[in-house]
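Have a look at these structures, which come just after this line.
Taken together, the values in this text are just the output of simple stated rules run on the coordinates, not laboratory data. The model shown is predicted, which means the values in this text are computed figures rather than measured ones. Cβ atoms are built from the backbone, for glycine too; each structure is taken alone.
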Structure I
Amino acid sequence: EPHLEGEPGDLKFIIRIQKHRYFERKKNDLYTNLTITLQDALNGFNISFPHLDGHQVIINREKITWPGARIKKKGEGLPQHDQNTIVGDLYVTIDVDFPKSELNDEQREAVRTLLNQESKHRLYNGF
């Protein structure tokens, strides 16, 4: 209720930021996740998706992309609230969608021949 008489005071706002379907904000940076196929992970890929303001963000990879890889798109974050010339970055974390069906013997042998790798296992503490 407004008061016409009395001391002037500060006007305070409470701003609640609504969660977005694809992006998470941390300060001026944006974070999202992208799932690609195993084929795209091995061969490279070119993908675009809409940014919050509607422009297209393009990711073009011509090399192997590991599951969990994080791609940084400089300047694709959000502007700083008090200095809009300073813009954060967009970080895209890659998830690889492996085939759901089992490979038959012929396909397994083709993968072994193609990759030509020795089977190595390494146990480690990742924390």
Structure II
Amino acid sequence: MTEKSHAIILTQSPFQNDQGKEALELALTLATFEQAVSLYFKDAAVLQLIKNLNGEGINRKTYTDGFKALDLYDIENVFVLTTSLDSYNLAPEALNIPVISLTEQEWRESLVNTNTVLTF
């Protein structure tokens, strides 16, 4: 049986809506069933990965610490779009978890052989 690969693309800021939380839950669920999962962060979604992010001040639950569990689920491919980091003056070192920074060309190429692409 050939393993399916899933790309989950996150595009929303952390507490704008529940899409980031739902994407994280989906990634962990797929990984639980030994599916290959890659996470992609672009645009305001890179803000979900900032260290010490806290939603309590706006009465939102801080789900973003859940990204620290990705390695426990063998989710190693976490990509960020370099231009998105640049637009928020962020370096990969400012983020909560290790990421792979991709140019737009590398981003497109990495998605070519993916079976399922879901955007949140």
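Quick notes on this one:
- Source structure (of I, II) for FRET efficiency 1/(1 + (r/R0)^6) of positions 23 and 39 (r between Cβ atoms, R0 = 30 Å, to 0.05), computed value 1.00: II
- For the structures shown (I, II), distance in nm of label points 7 Å out along Cα→Cβ at positions 15 and 79 is largest in II.
- At a computed -6500 (helix-only ellipticity at 222 nm (-39500 (n - 2.57) for each DSSP H run of 4 or more, over all residues; to 500)), which of I, II: II
- For relative contact order in percent (Cα under 8 Å, 6 or more apart), the highest value in the series I, II is held by structure II.
- Source structure of the calculated read-out (mean count of other Cβ atoms within 10 Å over residues 63-70, 16.8) within I, II: II.
- For 1.2 (distance in nm of label points 7 Å out along Cα→Cβ at positions 47 and 87, calculated) the corresponding structure among I, II: II
- Identity of the structure behind 48, 16, 14 (criterion: semi-axes √(5λ) of the Cα gyration tensor in Å, calculated), options I, II: I
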